[in-house]
Structure I
Amino acid sequence: MGYILVLPEFGLVADPIIGLVTTAGESYAPVLEQVAELEKISEDLIGMLSGEGNFLASFPNREGVLKIAGSVTAFWYGMAIGLLIAGVVVFGLV
């Protein structure tokens, strides 16, 4: 019976008869380690959307930095858009 190579560097093969991805005599450990790392990164991205907590790679005791950074960014974007609109109105009236 033939197998289809899925990830040859990790020894993963697919059995086309039963539709199962399995190992060809090797361990799942490297794949599981990479999946765990991707889970940490995705949880960090989701956590950034809430504004609570801190980044995965940030320094300790920086829990409130996301809310402050978001408010500063919103302030500067508001200033830029407001000044653009004010400039259009002023130069449009002259």
Structure II
Amino acid sequence: MQKQQNNTKLISKERIPTLKFSKKDVLQDSSEKSRRYDDANRATILSNTNRNKSMITFKTASGEKKCVEATLWGLDKDFVLLRSGMFLPLRSILEINYC
């Protein structure tokens, strides 16, 4: 599952543990960070009630943009929990779109 989509590589969620993430947030603006958290919260609610998947676009430590289609099961201030038990740092997420 590796398509190109606007310079963003679609990967399988099983590859997430092999990736490295920066300690710096990919978003600088506080309103964008707030919107990202709200989007993650909404995606988690939709995933848990309707089993909807979301397309999550994120950036790795090397600056590569990647995306993954996944079901969000949980959220805290630092991470999103994906269905398969994998965690993705919230600070690495650029956007979340609902499928």
Structure III
Amino acid sequence: MTENQPIIAPGNSWTMFTGLSFIVAAGMMAGGIYFLEASFAAKGFYAMAAIMLVHTSVTITKTLRDVEESRRLSNRIDDARTERLLMETGQSDML
């Protein structure tokens, strides 16, 4: 993606679809763990693993987004410095 392309926000229908998909998936996981023929300790282990998986998925997604945004901001700052330097150089050539 280039720096000049606008960032398009997801639509309301996509946001609702992803939210509902998450709820359905979480419900299916909870139902699967609840009806699993295993000891309570095993069910607890699977439940904690599922919660940690969701948590780390959200965390890594946020981290990757933050890294991308910081790169974009860093590039803008470098571009502004370069443009200012070129403008100053252009003005000194005219004098």
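From which structure (I, II, III) was P(r) over Cα pairs in 10 Å bins from 0, in percent, for residues 14-69 alone calculated, if the value obtained is 21, 39, 28, 11, 2?
Working: I: 20, 31, 20, 16, 12, 2; II: 20, 45, 33, 2; III: 21, 39, 28, 11, 2.
Checking each candidate, the match is III.
For which of I, II, III does helix-only ellipticity at 222 nm (-39500 (n - 2.57) for each DSSP H run of 4 or more, over all residues; to 500), calculated from the coordinates, equal -30500?
On the way: I: -19500; II: -7500; III: -30500.
The read-out was computed on structure III.
Which one of I, II, III has distance in nm of label points 7 Å out along Cα→Cβ at positions 22 and 86, as calculated from the coordinates, equal to 4.2? Write down the numbers at each step before the final one.
Numbers: I: 7.1; II: 2.1; III: 4.2.
The structure behind it is III.
Among the shown structures I, II, III, from which was the value 12.2 of mean projected area of the Cα convex hull in nm² calculated? Present the calculation step by step, with values, prior to reporting the outcome.
On the way: I: 12.2; II: 5.9; III: 8.9.
Label of the source structure: I.
Where a number appears in this text, it was derived from the coordinates with a stated rule and is not lab data. Nothing here was measured: the structure is a model prediction, and the numbers come from that model. Cβ atoms are built from the backbone, for glycine too; each structure is taken alone.
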